[in-house]
Structure I
């Protein structure tokens, strides 16, 4: 008899793409432009402080995704897995459908535009008015495995109820 085991947990941070780090560094450095005419030392000091502040803000605002057998945490929101219903992952056209025409405004969202796959997790708690969570994830197969979903990652399709 073969037993299949599912992973116990999965965790990732939804770090910004390389171009956001680059843009942040340039924006932080641009603060120095108003100080260089006064003094080069003030200019370099302002550049260092500006870059440090922008990069610090990027690190602090990066959400963490943690999935265990008992709970799902996305950013600052957490829910017990007993309140999750149908869980489906989407990639490509199916993900764009979820983020556009298939989006329910009442859903909880933690979306990062530079991460293509998204997961929709139906909320079954009758006291919660949120129909589902929609969140970005780099490895949707791992999230589905931890949550015990046997659904394949959808490349095409409509909303979570479809």
Structure II
């Protein structure tokens, strides 16, 4: 397994829509394993393949405190959204930035697992938020896109300044 580089906002590659996975093979499973190692070491609770510059419809999520519940979603589709929830979100591609985002309180998602088996999951709370957040990445959307133009500009300025200091 390997730790992959996580693209940082405002990298334009984060805006690339992901393509469907046509074949789940050893390479797909290795990518999932590498994404999991990357997510856990970051540390985070979710990661989309787009964030590691692989533009395929793969997301992983583990909202457990002990990293014991890794969930893999390949070619995920939300088939139901219900309710409204406002939660503070952060993102591994937008480090240190948190803000409130309005999303559905619960969702039903259909996807393939790491072995290609189709499943349906009803999710609410943090898991539902994470699913929606990570699926946005697959469409080239980042949680910052939900913020006002003024907040988006502040985030870009702050992250560019941080990147200059690091360089």
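What follows draws every value from the coordinates through simple rules; no lab data is involved. Fair warning: this is a prediction, and the values are worked out from it, not measured in the lab. Cβ atoms are built from the backbone, for glycine too; each structure is taken alone.
A few comments on the model shown:
- Structure with the greatest value (metric FRET efficiency 1/(1 + (r/R0)^6) of positions 8 and 104 (r between Cβ atoms, R0 = 30 Å, to 0.05), set I, II): II
- Structure (I, II) behind the derived value 3.4 of distance in nm of label points 7 Å out along Cα→Cβ at positions 72 and 96: II
- Value 1.00, calculated as Cα Rg over 2.2 N^0.38 Å, assigned to which of I, II: II
- Among I, II, structure where distance in nm of label points 7 Å out along Cα→Cβ at positions 40 and 152 as derived comes to 3.6: II
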